[in-house]
Structure I
Amino acid sequence: MQTKLDDLYKKYNKKSLVSPDPLQYLYNYQNIKDREIAGLIAACFAYGNVKQIIKTVGLILERMGGPRKFIENGDFKVYKNFKYRFTTEDQLVNFLTAIQKIIRKHGSLENCFLSYYDETQPNIVPALRGFAAELRSFGPVNTLVPDPEKNSALKRLNLFLRWMVRHDEVDPGGWTKVSPSKLIVPLDVHMHRNARRLGLTERNQADMNTAAEISAAFAKYCPEDPIKYDFCITRFGIRDDMDETELE
């Protein structure tokens, strides 16, 4: 299994295979203070049709200019009449307000996450739930940040953490105080199906318990960076030019 996973990583963990993915926007931001904001927005809007996700995230970030400066200034009127699927203008403004207040309180999104992070814990789940709860504490943002108390896999926040904590050809990184070994796989339909195909889980429920189980299975093969396999495996089913029989 390790040989198969490592071969898939070497073959498909390529920046050229990122598009279409909201991750592509993070490469535009060299300043970590900008990148973490852009990353959180891109990840939290990663639901629905990928073409619409790309279009919507692009629109939001384009109107910002520099994300950190925009958030600090707090002029959210540029999103008047915003609508993306189930996310309304009010939810977007609440979400941006939460980011603004968190940065004013903690100095950065990274510092906020670190306030809940405990290196002695087996994974980042407790910190992730605290971070999600704080994002939700400034007004309704239900379509963007699920309730962490309902055992949601918190896929989009785990995706954000993968982007910010890991650093390789695909994931740009930027956060330096969270160990990649603690990350949880961003569990979506593609990862769930392919993880079952690979024998990494037998669970039917795509919840946090399943995400943790898959992550622990990956850790057997790469304990220092188990989520490095996420990108290459989830490309199957997203890109039409990849043959899913390679997972067999």
Structure II
Amino acid sequence: MPSLAEPPGSGERPLAAGETWRTIALGERTVAYVLRRARRRTIGLSIDHRGLRVGAPPRASLRDVESLIVEHGEWIGRKLDEWRTRCPPQPLAIIDGMQLPLLGKPITIRLALGNNRCLWNPQGAEPALTLCLRAPAAAPRVLEQAWRENARALFVERLAHYAPLLGVALPPLAVSAARTRWGSCSRSSGIRLNWRLLHFPLPVLDYVVVHELAHLREMNHSERFWSLVAQIYPDYGAARAELKKRALDCPHW
């Protein structure tokens, strides 16, 4: 996360197109933030492990942006402090016999000697995924690759199911590994979905798919957007709450 007292240095990740680093004084502290200009109707603030990020429509002046930041200065300071003191999740050790959630149900991970490949047996008496490894150190990489491939196949299937219901063309798909974002949508580059969604029950995964597809018609979170989501997924509120709950315990390795 960028320092709260200094602008980010050269070691920070490169910014995307339309993003700029800025700083602002909030009381006695100087806060660095990323300003992203995008097609949206309002100015939005978000805080995660990367720090403060501000999304603003092209027409919004810098004065408007920074007035909103100052207005929410107390909240921003509190949330930034919470992230600074939060302990990062410890990577999960991949061991023989461990269990991971696959679409909300446990699957046993087995380790065996082999050529760094995986064998799925999700329908047996004991659903299992066997990692055939040259060396134990390869387990996290082979496991992630297995999860990514399975996730991509399921994402393609679910997108193909819901896109016609929303009246949109099937978009390009990218599989992401973002730490704090489950999905994103761009009219130019398509939809990105996090492979870790494969840990969650299918109704939760479907909610994210419908959410992102709906953005192809409404690039905002307006009442019209949520009405569109509700037409296809009436119980989206429960799925949204379940996503937030399960995200707290999502495995990382």
Structure III
Amino acid sequence: MGRLEGKVAIITGATSGIGKATALLFAREGARVAVVGRNEERGLRVCAAIRHSGGRALFVAADVSREPDCRRMVEATLAEFEGLDILVNNAGTTSTVAVEDADESEFDRVIGTNLKAVFFACKHALPVFMERKKGVIVTVASKGALIPTHCSAIYAASKAGAAQLTQAIAVNYGRHGIRANVVFPSYIDTPMTDEFIRESGQDHAEAIRALEEQTPLGRIGTSEDCAQAILFLASDEASFVTATPLLVDGGAVFS
């Protein structure tokens, strides 16, 4: 039996990178998965891969920075799978715009995807969890929320806010049987990391080598590294783990 057998999970930003790896892993472990994202073509491919392996999946096209979309993704999941056990807040965007150069639209874009989306998703999942007297939330933050890097102030603020929101939910809703934890990845080999390097004007190969040199384990992480950490926090193996920050960074924070 899989570690998530019989569970239903919503995973936002599940059409690529960490979210895609998590959706595929959750399905292998027995979960029915709502794959949430804006790109329908990629989302349907993830669902097809899950079904090809014998799992069950639903694609929900949604912009999670909008509350109506978050409400709809929860409603669609309940209608399809008749339950909800796990919410993974993974959708994210990056920004390399310096504070003095950023306009309000840039701030709203990053805060909307990285922070408001977590609030909206939790807002609509929590009543379901409270009624069932159980539920798990895992939010994917970033090492940047702990140690900001150059030209990442807005991004760092959004991820720090998402982490604090999730940990506050853990404290406020624990008596309802709800756990909430945060994963803090470092640089992971994903399209978003490639975008960050491109926006910062660095040579990709040189940037990756520098990141590897800064990491005690000598490499950058993979989406699967993060997915395994998320799986642990979502599973019953972590039944007494809540409000916990879990670093998935190869030791980078301490280097």
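What follows draws every value from the coordinates through simple rules; no lab data is involved. Note that the coordinates shown come from a computational prediction; the quantities given were computed from them, not determined experimentally. Cβ atoms are built from the backbone, for glycine too; each structure is taken alone.
A few notes on this one:
- Structure (I, II, III) behind the derived value 0.45 of FRET efficiency 1/(1 + (r/R0)^6) of positions 57 and 121 (r between Cβ atoms, R0 = 30 Å, to 0.05): I
- Parent structure of the calculated result 45, 29, 15, given that Cα extents along the principal axes in Å, for residues 73-152 alone is the read-out and I, II, III the choices: I
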